[in-house]
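Below you'll find a set of structures to go through.
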Structure I
Amino acid sequence: MLLLFDIDGTLLKTGGAGVAAFAQAGQHLYGSAFSLDGIQLAGRLDRHILADALQACGHPRCDHASFLDEYRRRLSAGLDAGAWESRPLPGARALVEMAHTHPDWTCGLLTGNWSETGTLKLQAAGFDLTHFVVRAWAGDGSDRPGLVRAALSRWGGAGDDAVVIGDTPHDVHCGQAHGCRTIGVTTGPFGRAELEAAGADLVVDDLTDTARLTAWLEMDR
């Protein structure tokens, strides 16, 4: 079985570090009009967020490589200096470590983060990147269901033997699109009612109850 974990709001929180570094990078490159105010962030791909912000401030095109380099530089500097903190959410590291050592599970990532900045967040929160054998980042698909497709292809298995774990309806819907089971976690901006309405197969307050999660994951569909 493949477990695909979202990052922000599921495995960790950065206290707004990612948003702040993203906005600072945009303002440095495109001027003070660049802003993330009013733009939907949770559960979306970073490149879609960038496109919306650029359109809003009158820059329909950009050099993505230059933006990503500036964003990565600012995020790294802030985390290294202690200005921002990336912290694991309750139970997240324990569940990832258990998934990594489970003989029948493969641990993976499914995230709207670019690999360069998502990696910084995970390392700062104390996650071992080698535990995530399969990784699907923002650049691996045109939308979130496309990231699931990329992850399944790299894993070599089918969606009915995979589980998407995330904190937004986007995570639930992208898993459903490929027949994956889904776990919604209320550690992000969405509550139980919203994740249940999205169709999550299981909704939990956090990832601390590894015994319950393991039993659910191992039960027959």
Structure II
Amino acid sequence: MNQLSMLQRNWQTLFIGSAFVFIVSTTIEPYPFDWLLKIIPMLMLILYSITFLQKGMPMAFILGLIFSVSGDFILSFYHARGFIFGLGAFFMAHVFYIFSFGRWQFTVKKSLISLLLLATTLFFLTLLYPHLGQLKVAVIAYMIVLLLMSMGSILSTRSNNWLILGGVSFVISDSLLGFNKFYSPITNAHLLIMVSYYLAQFSLVKGFSGRFEIAEDKT
């Protein structure tokens, strides 16, 4: 096993372990420095992704991860007071993810899946719209960029199963968050949101790093 394979295994173990610790801890939040436990898994993904920067990992993707961890910190540290700023950080994260996907390629199958995703998003927006209050513009803008990111994970020429899983999991996570915050409380909402959120970020990293791992294994 070469050094990169060992590094890959270690990062996955560290990420899954630290994510599990925080997800379990959501049952007792808030507690001192809960924001630190929340961002550790994302820091693992950022450090791992940076190791592939010179091999072709898109810098835009790493910036997306950095904006994501910034949003995690803001939402966890400032709670409701920081919601709009956390939303803005994740908005920028999705913008950079979209750029990192590169060109789109339309096929019948992928286009149908994307249309289904669009229809689902429009239905969800219709459901939430009357309850958004002063956040209508911000939430609609965020949902548009989230939709474009998830469609990009499907339609991109770089698309693979991991990227698609990442894009769809992000939609699930944010839909749970939006439903719980604006429409109706969900039992164990934070736990479900964080499981799908960490799965989304992990899958996006796997989707981008997979080709570099394969290239290293062949050398």
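Values in this text are rule-based calculations from the coordinates and carry no lab data. Keep in mind it's a predicted model, so treat the numbers as computed, not measured. Cβ atoms are built from the backbone, for glycine too; each structure is taken alone.
Here relative contact order in percent (Cα under 8 Å, 6 or more apart) was derived from just one of the structures I, II, and that gives 21; the source is II. Suppose helix-only ellipticity at 222 nm (-39500 (n - 2.57) for each DSSP H run of 4 or more, over all residues; to 500) works out to -13500; of I, II, which structure was it derived from? Only one of I, II returns -13500 for helix-only ellipticity at 222 nm (-39500 (n - 2.57) for each DSSP H run of 4 or more, over all residues; to 500), namely I. If distance in nm of label points 7 Å out along Cα→Cβ at positions 26 and 50 is calculated from each of I, II, which structure is the one that comes out at 2.7? It traces back to II.
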